[in-house]
1. By the measure Rg/Rh (Cα atoms, Kirkwood Rh), tell me the structure among I, II with the highest figure.
2. If Rg and Dmax of the Cα atoms in Å, for residues 67-170 alone comes out at 13.8, 39 when worked out from the coordinates, which of I, II was used?
3. Comparing structures I, II by mean count of other Cβ atoms within 10 Å over residues 35-42, which one has the largest value?
4. Quick check for you: by distance in nm of label points 7 Å out along Cα→Cβ at positions 107 and 139, which of I, II is greatest?
5. The value 24.1 for mean count of other Cβ atoms within 10 Å over residues 75-82 was derived from one model only; which of I, II is it?
6. So distance in nm of label points 7 Å out along Cα→Cβ at positions 51 and 99, computed for just one structure, reads 1.8; which one of I, II is that?
7. Ranked by relative contact order in percent (Cα under 8 Å, 6 or more apart), which of I, II sits at the highest value?
8. Among the shown structures I, II, from which was the value 14.2 of Kirkwood radius over Cα pairs in Å, for residues 123-162 alone calculated?
Structure I
Amino acid sequence: MDIERLQACLLSDPDQAPSEGDSGAAARPLTPAAVLVPLVPRPAGLQVLLTQRTEHLRDHPGQISFPGGRLEPGDVSPVHAALREAEEEIGLARHVPRVLGYLPLYRTATGFQVYPVVALIEPPFTLALDAFEVAEAFEVPLAFLLDPRNHRRVRLHYRGALREYTAMPYGERYIWGATAGMILSLARRLGAL
């Protein structure tokens with residue numbers, strides 16, 4: 001994938017487009033959060049760097065996610081928050097990511113309004129995982145995640161309601177929820193869906 005084409009489909013401000021979200025996203029006030037959507041150029045094509053959260057966490061235990069978390073009082077912007085969280089969770093130095101733009105705001109059924117910050121991570125780079133929050137970090141080909149043949153529609157009872165979502169099984173891993181939703185948002189912006 002051409003980086004210029006990718007950057008052209010992204011937003012310079014996430015508020016430029018209507019927000020997207022889980023079917024169960026409530027109308028209640030949402031907690032602002034930011035994630036880094038790290039894209040790694042490799043000889044075989046762009047890879048998406050993902051993490052698997054540890055099982056003991058209160059929010060989204062064991063799930064596959066992008067590095068990120070709540071905006072804190074010292075965060076001057078969603079980009080600052082996403083870079084801070086990536087540094088805290090996976091040890092990615094803040095100067096390494098080259099921010100390309102945003103995806104639309106994403107509302108989650110668990111009460112977050114997420115700013116997805118898309119960035120290019122040029123190798124070589126070093127990661128140092130926070131063992132309390134992150135069980136592992138791994139890469140998945142962007143082409144695999146964008147391909148509708150790799151998407152599965154799943155139904156699940158959650159908090160007393162039937163929810164439908166898209167999952168992207170990748171080997172032993174199961175990418176779903178907000179992470180899959182933001183990947184679908186990128187796929188739509190690229191015209192892959």
Structure II
Amino acid sequence: MPVGFTPLQRREAPLVAAGLAGVHARWLLEVAPTASASPDLAIERCRVLVDGATCRWPFRAPLDSWPLEDRSVPVVLLRHVWQPAIEADPLDEALRVLKPNGVLISVTANPWHYLAWRELGRDALRLPSWPHFQILHARRGFSLTTPMASQVRGYVPGLNAALVLVARKPAEPARIEPVRFARPQASPGTAAATQCRAA
């Protein structure tokens with residue numbers, strides 16, 4: 001059964017809100033374990049609750065195959081989906097459903113913090129550390145936009161209870177079709193030849 005990390009809620013909510021600063025979107029898609037409480041954010045959201053390798057609510061589907069259209073979601077918030085009880089990695093699906101230049105905010109418990117150990121015990125070591133967490137996102141082509149202060153704090157073991165990473169899906173380049181001009185051809189004249197005389 002996935003852990004909700006309720007003790008982290010008070011610490012992670014301001015970090016997620018800071019990650020949303022400057023993001024101009026009307027809503028976001030939140031993907032979180034069934035045991036997890038949703039953070040208090042000033043943005044409308046749709047929640048998908050997951051358990052093991054399955055989305056449980058509001059639809060049932062494999063965690064790595066969401067029934068959502070490609071490039072349809074402006075912001076995706078992944079919360080605590082890298083814990084040992086969750087068997088699938090939803091990063092590929094998040095990349096697929098995000099609009100070009102869309103924002104991904106990923107939250108996980110810090111494996112070196114005592115609150116993670118309180119919830120998971122020795123299994124906390126299976127959570128991604130800060131460098132590994134960044135590599136997971138960079139391998140998918142996400143552009144990391146996490147504030148520098150958060151990055152530095154993430155490298156100090158045990159300092160932050162929750163690791164919050166902000167990334168952006170690359171914008172698609174404009175499609176420019178080359179214009180192909182036909183070679184000009186001289187057509188035979190149809191006008192009658194005229195004679196001009198100087199006055």
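Read the figures in this text as sums done on the coordinates, not as results from a lab. Quantities reported herein were computed from a predicted structural model and do not represent experimental measurements. Cβ atoms are built from the backbone, for glycine too; each structure is taken alone.
1. II
2. Computing Rg and Dmax of the Cα atoms in Å, for residues 67-170 alone on every structure in I, II gives 13.8, 39 only for II.
3. I
4. Answer by largest value of distance in nm of label points 7 Å out along Cα→Cβ at positions 107 and 139: I.
5. II
6. I
7. Max of relative contact order in percent (Cα under 8 Å, 6 or more apart): I.
8. The value was obtained from structure I.
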